[in-house]
Structure 1
Amino acid sequence: MKKYLALFIALVLCASALAGCAENGGGPRRVVLNEVTRSVFYAPLYCAAGLGYFADEGIELEIVTGGGSDKSMTALIAGDAQFALMGPETGVYVVNEGNKNHPIVIGQLTKRDGSYLVGRSADPDFSWEKLRGKSVIGGRPGGMPFMTLNYVLKNHGLIPGEDVEVISNVQFNLMGGAFEGGTGDYVTLFEPTATLFERNGSGYIVANVGLESGEVPYTAFMTMPETIKKEPELVKSFLRAISRAQAFVQSASDTEVARAMKAFFPDADEATLEIVAKSYRDTDSWMKTPVMTEDAFKRLQDIMETNGELKARVAFGELIDNSFAEKVVKELAAGK
């Protein structure tokens, strides 16, 4: 995590030269969103796109999968994307490097870790104590999957690196493949990968990391200050589409949610997507609105601090701007 901060700094310094938006000739506004990974965990985003909510706002959205928060942040700062979806901890790192022109969190999508602990055999009587002496592929140091896993392990009396080997040299989007290749006794996987592994016998879900860690602003939307300043209506329109989708997934059936996002998961059948949608709904993983709370942001930094990854506490208002989300929620509630 620390390794790529130098790159962030360099990109921030030249962001003004790289950023900018092309004229759209009066047609739909083309917008690029860089997502940290592709997962049903982000269902409200895909539902917003699949149900035409972005199109209703005059936005032609292209979703690019970064394959890691470092890549998503780099794309945002470099001007290759107008918005990025990733863990807010990445913004904390950038702020702590002293950059004034840092990205701003404008809305929250999920409120707990979306990872499932997957083992090599079914274990209906699983307990975290069973990880003692074992190895787990847990993501990269400084990233939320890695930090949340360590947080949960410590809460269960297990010391990472001593009682449990937490493998940290596997890139996030390659963790499933590494596990299938024989690395680790366990792995933490997002959906639908975890369920697909279970259905094809490659692994078995034994625990939900998010339920163990508690509520935390796990993934959020970010944009650059320049976008907020020059295109406030775009920011508002983007969040209006997201907020509508957040309301949709709260009331829609699992089948309706699965169908709305099916186009974004061509390798997963509808039955799998229904199972996953139900799982994330049952664990209350999705935000009802994009408004982040200060308590949640504090817990995020608590987890970072526990992992030794927090250089200094970042003030809520320095990184989070709820103004657009609050306006959108108020207007939608009023039927506007």
Structure 2
Amino acid sequence: MTTIRSELPKPVAPMLASPGEPPSGPGWAFEFKWDGVRALAATADDQVRLYSRNGNDITGGYPELAVLSGLVGGRPVLLDGEIVTLGENGHPDFALLQQRMHVRAPSPWLVDRIPISYYVFDLLDLDGRRLLPQSYQQRRELLAELAVDGVSPRVRVPPQYTDIDGRQLLELARLHGLEGVVGKRLSSRYEPGRRSPAWMKTALWSTQEVVVGGWTTGQGRRAGTLGALLLGAYDDDRRLRYIGDVGTGFTDRMLDDLLVRLADLEAPDSPFDEPVPREHARRALWVRPQLVGEVEYRVLTPDRRLRHAAWRGLRPDKDPAQVTLS
């Protein structure tokens, strides 16, 4: 007898939050903002597929999440959430996660040394029924009924808070070293691919996705290796604008990895669609704009330059063409 297998739910482009202060007034729920990698998870029967924010299949990189099919009893389900790695203090550690993000088929040793968890915060498809038109509150209630939280250490459903002011939760995030908070309107539908004001994110520090357009060699202890990366982002006219450089935040492992990648992308000319300041351009080694990374920074100047930037790592889950200046 032939067994009929259920069809995996089709993924969608994740809904995105708009930056701003925590919203006030009734009708909002708040969640902590987790410092990880956004991922959609589709499961049906014993099948599980994971998709990055730009739609790439990343299933092989996170074999721990095969448990999802059993947690939902084999039902066709599409989940939205964040893949995180917890550090020694129990908080999400993006630097640790970097060591998993670039590995398509991690060894059992790496999986054991750097375990990941999937923090689920939305339910988009259930038993063949698209839930996108449903309100956020209805989707969260259906997610709670799945009862997947705490059954496995690899999958959690972080709480939402409707009885606390967003600014108070932001202060709690600050005290516990978390990234920030997200406010979601209880009545909001899921808007695939849209950066919607129905979701508002407030970060305790600013981060920016960047395209690497060149690099300069180091001095002193870093002589002969990478000194700084020259960074860009696309404007509304699809021009690659120079937005500054970053020379801190690298581990030795990162430096070695970046040098190999940059050598493969060597280019004769600057990829930027505007002049790079002479003090950087005269020493620059140019590359094709294919590497996407992320930096943390304190200030964005009026001329759209990053100040006091620190490197956080490569973002292989991001497409260079989608990197715009926040």
Structure 3
Amino acid sequence: MGTTDLISRARAGDGDAFRALTEPHRRELHVHCYRMLGSVQDAEDALQDTMLAAWQGLAGFGERSSIRTWLYRIATNRCLNTLRSARRRPAKEWGWPGLEPPEPTRLGEVPWLEPYPDALLAGASGVPVGPEARYEQTESISLAFVTALQILPPRQLAVLVLRDVLGFHATEVAEMLDSTVESVTSALRRARAGLHARLPEVADRVPAPPVASAAEDAIVAKFVSAYESADVEALVALLTDDVFIAMPPVPFEYLGIAAATRFCETVFSSGRRYTLVATRANGSPAFGIYKPSPDGTQTAFGLMAVTLSGDRIRSLTRFDDRTLPWFGLPAQL
């Protein structure tokens, strides 16, 4: 059945036809909303709003663009509404009883940041990108990239994602945003400068080893061994000199090997041991963290995403335990 026939049937109220039109784009739209909002829950809400608006507004679809482009227009503007509403998850206080945190290097600006399960990325792989895209799809979903995007003003963020990540032409983006090509070009120039100031050039970093390679397995095994045995010396030996530790929604951030060492010493100072359960987030290794309970079970204590650089660890980002269900991880072992 052709697209034109599906559109006609969907306009007549055929829900199955509408799903046939939109379902092939659902996963990539979810990733798009996540890039813009930095939150899985906000992305899910924006996607649901997008689909509802598309269903209700299909009569106004002029077919000057593809269904995919039209859906991206709706999704982008729904995300912009969310960004401008400023109703984002607030920062939380340090919540580890009995542990006094070391002085942070700085306070993070994106407490609403959440990890994105690789299981969802698998359904959005192979997304067609335009010839003007500047970023690999794997890089553009990394925690560092998504965090840097969140600092940009909303309109600049939207333009950069549509142009440099997805490769839409300037004329298409201008139409999506009810703007002009000149305005889009100006916003893109400012967005690129803002992103460059926040995000080191890929060429300046040692790349992560290939996914599921022997090299990745080796560094992950060393990390798990050091973490589960509370071997701070072995753990610190795995970190790069410019390592970065964050823990949204707690805003504390630790930059550099000295600050990271103080943080690790604090975390393991109580003698508590943790169990790690492997998963993947944002294209990198990640782990559900579990701590022992008095009844002998292991209770969820958060999720740790690990960014690799060669045979070292470039960043550690811990999220609270409410993120675990998205990864199929239980509240208790």
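Listed values, structure above:
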item	result
Mean count of other Cβ atoms within 10 Å over residues 107-114 derived as 26.5 - corresponding label from 1, 2, 3	1
Of the structures 1, 2, 3, the one that 8, 28, 33, 19, 9, 2 was derived from, the read-out being P(r) over Cα pairs in 10 Å bins from 0, in percent, for residues 115-282 alone	3
Given 66, 53, 40 for Cα extents along the principal axes in Å, calculated: source structure among 1, 2, 3	2
If distance in nm of label points 7 Å out along Cα→Cβ at positions 91 and 267 is computed and equals 3.7, the structure in 1, 2, 3	2
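Just so you know, all these numbers are worked out from the coordinates, no wet-lab data involved. Just so it is clear, the model here is predicted, and its values are computed rather than measured. Cβ atoms are built from the backbone, for glycine too; each structure is taken alone.
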